[in-house]
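Some structures are shown below for you to check.
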Structure P
Amino acid sequence: MNQAARGERVHIGVFGRRNAGKSSLLNALTGQQAALVSDVAGTTTDPVYQPMELHGAGAVVFIDTAGFDDTGMLGGMRVERTRSAAARADIALVLFDEEDVEGEAGANGAFLWAEKLRRAGTTVLPVVAKTDIRPEKGALLAKTVESRLGVPAVCVSAETGAGVEDLRNILVREIQRGDMQRSLLSGLAEAGDTVLLVMPQDAEAPKGRLIQPQVQTIRELLDVDCVAVGCTPDTMEAALAALKKPPALIITDSQVFAEVRQKTPPESKLTSFSVLFAAYKGDIDYFRASAEKLDDLPADARILIAEACTHNALDADIGRVKIPAMLRKKLGGDIKIEVVGGADFPAELSGYDLIVHCGACMFNRRFVLSRVEAARAAGVPMTNYGILIAKLSGILDKVAFPNYMQSSAFVV
């Protein structure tokens, strides 16, 4: 259960006011004492991430959050952590109580948070908790919530277990549909195809292991009954010669895009691991359109490079060394480049001329899309490593992209 990468799990956030029953609900859903429960308001401070295998839906991670009505200096910091967790949530369980429905909750109310989450593209499932205390009141609250949100509210009791299984079943149905079940290779490969994977084993490759995008791609190729053949750039010609016919698809590390393109047979489609992840994790249409704006950037452009993981930079680091060198060669030495890693991402983006994101194999798609929306709202073009390198190498029009329609929550 714990071996599934967090970036590949559906993220289910639990949101509500302090003492609304969030932690108790999380414990009831997971069947574990995953979160500390107390009658003291504000017990949960930082978000708690609890992985679980949800029968019928696969690997998920539940997020227990601090109450969004927290106050004071520390309370404000906790609410900010809750907002950050909300950016990762594919599904939000929003807990409603009497104060939300009948009181004056205002800016800290569940209705307002539910609408914010909806606008961000998160699926909102309203929950009325603690129904064992006043069952008749819970039913009335649920009707009011449904009338305002247009979505049935689920009444649950973490104490008695009432409604918990119903909520699990609703979660499974939501996860099984549409955008939460995506494919890396949609339209690029089908059963029986031979696919050649070009994977440099340089200083950045972890000794004795393949990196996450390579592993995930190989697994999907096997799942759809393709024949996966691996090689390095140096052995690519020998690998091609060993095949009876050219491969249907060649997937390369973006760092050797130009070199691999020269060796690619005309019958074979060409893409990269990073391009696949651009479509799998983000908004491929926005990334492609943004890459085309590279030709119009000023000589003193301010460029942000965002990495999903944090690591010690090596001399051959793609995000901190190679891409900056390629950009300076294209645009000149006056450009300003900033690099952030992990969860760090500027709140204010309007001062940048371009954002370049990694493949984001460590992030879930909802989190990447929240960054795309922030860039779009600020009027800043945003692309990813593979698409940028293809553009800089002059081969973007030769690259094959997955052909499923984009379903970004931010594009209507």
Structure Q
Amino acid sequence: MRILIYGINYYPELTGIGKYTGDMGAWLAGEGHSVEVITALPYYPEWAVHASHAGRGWVTEQIEGAVVQRSPLYVPKNVTSVKRILHEFSFVAGSLPYWLRALVGKRPDVVICVAPAFHLGFVALAFARLRRVPMVYHIQDLQVDMAKELGMLKNQTFLNILIKAERFILDRCTRISTISEGMIGKLVQKGLPKARCLLFPNWVDGTAIRPLPPGESLRASFGLSETDRVVLYSGSLGEKQGLDMILTVANQLRHRTDLYFLIVGSGGAEPKLVEMARQLQLTQVKFFPLQPYEKLAALLATADIHLVLQRKSASDLVLPSKLTSILAAGGFSLITAVSGTSLYSLVETHRIGLAIEPESADALQAGIEQALHMDLTPYRQNARQYAEQHLDKDRILQRFVADLQTLLPS
């Protein structure tokens, strides 16, 4: 197949949507498909164009067999709702030259549009209609719902416009895929037929990310001993996770001199967290930058307890992407999840960790203290087993390709 992928995030971004879209493009190319990607200069999660692409404009690269076409975009230093909208629309504008070229180039068999940003679907849909090809709208986050639930947009009129715009795309694309049953449920609640929705979960490479003994972890390089107890949050440091709770709990547990909190990542909330830790004199809280992929298994092996945090209002609007790697590494997780959501059901049914109340420092502290006195071995075994059975990269992508092929003319 000739496959055209459109999305704002792509490899070499190491976390979130860019990681999975990059994996998908490389895997499809490795299977012999012709893959073309229209994306932006890499900027996430630092919210700054990566040094490898700084100062560059429109550039075309070959990455693991895929032709990757990048356009410049506006990247705000301080991310607000208005600046994020400008950021996303700047990418749409910057990508238009590639779409104009694609209109007269060889026709793809299918277009895959990755959201957010949700309005990328307008461009992909217009192209798909003009070239008479199917379009798959792959939703990693229900962006409009999240903006509403998190109170990111206060203007109700503008919010209603976004809701109608999203519905316009959803009603006209060929297939809608998303990453969890809970998110499919949200789409069905919007009135979309379940038959048009496809479960396309995020995956993990269980060979690269696997359980490692403490001696192969990053404890030594992080200045920790094998007897220290370690709580780890790794990934994007954004506002939607409510990460200041970690520092509140660290302050409450500062009497535990053997207990360390590691915050590994970058993002818009990082300066605030670092300053808060400084003011509270939290010597047992350590900040480190994102680690390269080849060190991810060692990083995950560093922790006794992994934190997977999101706000209550984001329940079933997004499934934390970091969880797949934690499961493959056989990690024990404290996961904020509301009863009745797909994430809560996953935790309880498969016993991969403990589900705790979102946005509650007291619940987080109680969960950490409970875990420190538990035998975590069964949970770690369950986590690895779940990853092997449900998150295998090849199996998931093979199913996705089989579904794409049903969209093509016979």
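Nothing in this text is a laboratory measurement; each read-out follows from the coordinates by a stated rule. Quick caveat, the model's predicted, so the values are computed rather than measured. Cβ atoms are built from the backbone, for glycine too; each structure is taken alone.
If mean count of other Cβ atoms within 10 Å over residues 140-147 is calculated from each of P, Q, which structure is the one that comes out at 16.6? Kindly include the intermediate steps, with their values, before the conclusion.
Values: P: 16.6; Q: 21.6.
Matching structure: P.
One of P, Q was used to compute FRET efficiency 1/(1 + (r/R0)^6) of positions 148 and 332 (r between Cβ atoms, R0 = 35 Å, to 0.05), and the answer was 0.55. Which one was it? Don't skip to the answer; put the middle values down first.
Working: P: 0.05; Q: 0.55.
Label of the originating structure: Q.
For Cα Rg over 2.2 N^0.38 Å, the calculated result is 0.98, so let me know which of P, Q that is. It would help to have the intermediate numbers written out before the result.
Numbers: P: 1.08; Q: 0.98.
Comparing all candidates, it corresponds to Q.
When distance in nm of label points 7 Å out along Cα→Cβ at positions 20 and 324 is computed for each of P, Q, which one produces 4.3? The read-out comes from structure P. Each of P, Q could give FRET efficiency 1/(1 + (r/R0)^6) of positions 252 and 388 (r between Cβ atoms, R0 = 30 Å, to 0.05), but the derived value 0.25 comes from Q.
Determine which structure produced the value 0.8 for distance in nm of label points 7 Å out along Cα→Cβ at positions 84 and 236, calculated from the coordinates; the candidates are P, Q.
Source structure: Q.
Upon calculation of FRET efficiency 1/(1 + (r/R0)^6) of positions 124 and 188 (r between Cβ atoms, R0 = 30 Å, to 0.05) from the atomic coordinates, which of the structures P, Q produces 0.35? Corresponding structure: P. For the read-out helix-only ellipticity at 222 nm (-39500 (n - 2.57) for each DSSP H run of 4 or more, over all residues; to 500), a value of -10000 was computed from one structure; give its label from P, Q. Source structure for this number: P.
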